[in-house]
Structure I
Amino acid sequence: MTDPVPSLRHTIADDLRTQITTGHLGAGVRLPSESQLAAHYKVSTPTLRTALALLHAEGLIEKIHGKGNYVRRPFSRLTYASGILTPARPSLRVTVRTTQLRARGALTSLLKVPSRTPLTEFLCIGYEGESPHSLVRIYVPRDLVTAEPPWCRQRPAQVRDKVTARLATTEEASTLRVTPARAVLAITRVSTDTVGRVIEAAHLVLLGDRADALFTTYHTTEEGVAEE
């Protein structure tokens, strides 16, 4: 039995993948335009785009709107633990956009507030170099907001994390520059005070193949001393 003949898109993807993995096309390098690549491989532009889509899905390249396709720089692996993302290195930066809104739909249930309760949303996008690696939306009741991180003037008495592995939504994929078929870790973090009021809720989205979630459990001994 003979092996099936590889399709043109797989042949092109294999060639570009080899150039990337061998360093011929280095991290951060802009690929030739799609029309130039199509002419080089003697294929139509749609065929060329399907080949690039394979590399995009593998995380080897990323498309930056208005600029073109680039070889993606290798990401440092992220660890989520107790609400903190590490490693915290100078190469990692975060942009923050603040929006004033009112609770509705799922937010009313998440924060346990009446509809139209004033909230502040902090949209935080983490980057390594020019490549996005994490997306976080933080919601705080307006009366608890501070001007500086952590943006909530109350310390939580209890924090609950829910971790789900799923595919990225179209919006998440666009923000993180990955395909919607990419797996992500979706973390919902809810912080409450001593009387059970939700003082902060957050949705975190991390690339599934580059992130870990770490949880530590403390057990209480008979003497009441916590053991790790």
Structure II
Amino acid sequence: MSLDLLSPDASILPRGTMADAVFTELRQAILELRLLPGVGISEAEVARHLGVSRQPVREAFSRLARTGYLRIQPQRRTEVVKISVREVRNARFIREALEVAVVREACKRDVTDLIGRLETNLELQRAAQIKDDRHSFHLEDDEFHRIIAQGAGCGFAWQLIDEQKAQMDRMRFLSLAFGQPAVYEDHVAIFNALKARDGEAADRAMRIHLGRINDHLVRLKAEFDQYFDDSDAG
């Protein structure tokens, strides 16, 4: 296991409890495929590399296992879980069901504040796309959808989505190597429909946007089959 792409010491980890900081660092490294699917990972090595005790690392490992990113096996190595094809498909289904309803609800409301926030977000997405800053683009992509949920009075829906999309997030990040332009244009189409308060157009644009996940899954699995687990895909 190579930890070279993790933060080199605890002094630059995010603020919060040490367990939270280690969790955040490892989660981001797994999401961005700096720690690859299927790789073995050791509490002792992570603790040594980050300059922390093993207790916060153990707590972070436990949380990552509950999230679905790690598989902890007593007496055997802990490993980064491969991307589940079934869970990606399930998460896409859940996202479409919830987000189409959310965007339709948003169109029924006063969208003045929502449009202002989305305009700022789209500017940040565009800047990240131009620099090919995939880390920032991924964050602003999520923020775009969260802003819409909040504007629709459905912040709880984004919380539910966020809990279900751990496996999808890794596939989404991998797809940013080629998918940023289409994602940005999809977001512009959704924005324009919201600005016009056109529920039908917003519904259609959101379905097209989330439907790309299936196409990306096929392409990425063909190119990076070793990162995926389709044993339970059905």
Structure III
Amino acid sequence: MFKTKLALLLATGLITSCVEAQNSVEATIKKNIEPRLGGAKIESIKETPYSGLYELRVAGDIMYTDKKGEYLVIGHVYDAKTTRDLTSERIQDINKIKFSDLPLSSAIKQVKGDGKRVIAVFEDPNCGYCKRLRQTTLKNLDNVTVYTFMYNILSDDSFVKSKNIWCSPDRAKAWDDWMISGKAAPAAPASCDTPNDKIVALGQQLRITGTPAIFFTDGSRIPGAVDLPTLEKKLQSIKQ
């Protein structure tokens, strides 16, 4: 009994000591690194297996430092044997969302084929890369349901175009008419309400800094105008 109690006390003391040491390291890192981040805050600090480096999460991105916060490493860590981009994998993981939390009623819904595969796309109506995504990839993607959030970040005119499309009798057709064919939607009545401001706030919350941005039901995302084979490969890897 005595030995059991002693072991428990030692274990408890060891755990407490480890926690205190970790808290001390984190405090030191924050003290030395945060003033150099231009006002950004360190969201979390995690020790890595990479030669004593500590992972810092800052504004949805990752950087590294030593336990004293004397050095700052900005870049990606690769597994030399497999060439895996370990940093990219971590960034994708920490930026995952809960797809079911997306306000899909505030998006334009398009169903193609059986519609079993589901994606959400954030696009700006004045975004050239978004138009290319529509014209060369989404136009040819079948058996998918696409929820389009009009994320107006490029200009005031983006809000105008989005309102006109949202207030059209057939939103999906009006969106494709503009993005694929360059045919503008008619002017919307002043009384028509849109979710424009709500979507801007949502995009900022999700840290979407550019368009297009594609989200999948597993919570992962792909930024940019990917080609059809890349999108198909990604969809095939997800259990719908």
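I have 4.2 for distance in nm of label points 7 Å out along Cα→Cβ at positions 83 and 115, calculated from one of the structures I, II, III. Which structure is it?
Details: I: 3.0; II: 3.6; III: 4.2.
Here the read-out was taken from III.
Which of the displayed structures (I, II, III) returns the greatest value of percent of Cα pairs over 33 Å apart on calculation?
The structure with the largest value is III.
Work out the source of -12000 here, i.e. which of I, II, III gives that when helix-only ellipticity at 222 nm (-39500 (n - 2.57) for each DSSP H run of 4 or more, over all residues; to 500) is computed. If you can, show how the numbers build up before the last one.
Details: I: -6000; II: -23500; III: -12000.
Answer for the origin of the read-out: III.
Throughout, read-outs are computed from the coordinates displayed, never taken from laboratory work. Since the model is a prediction, treat every value here as computed from it, not as a measurement. Cβ atoms are built from the backbone, for glycine too; each structure is taken alone.
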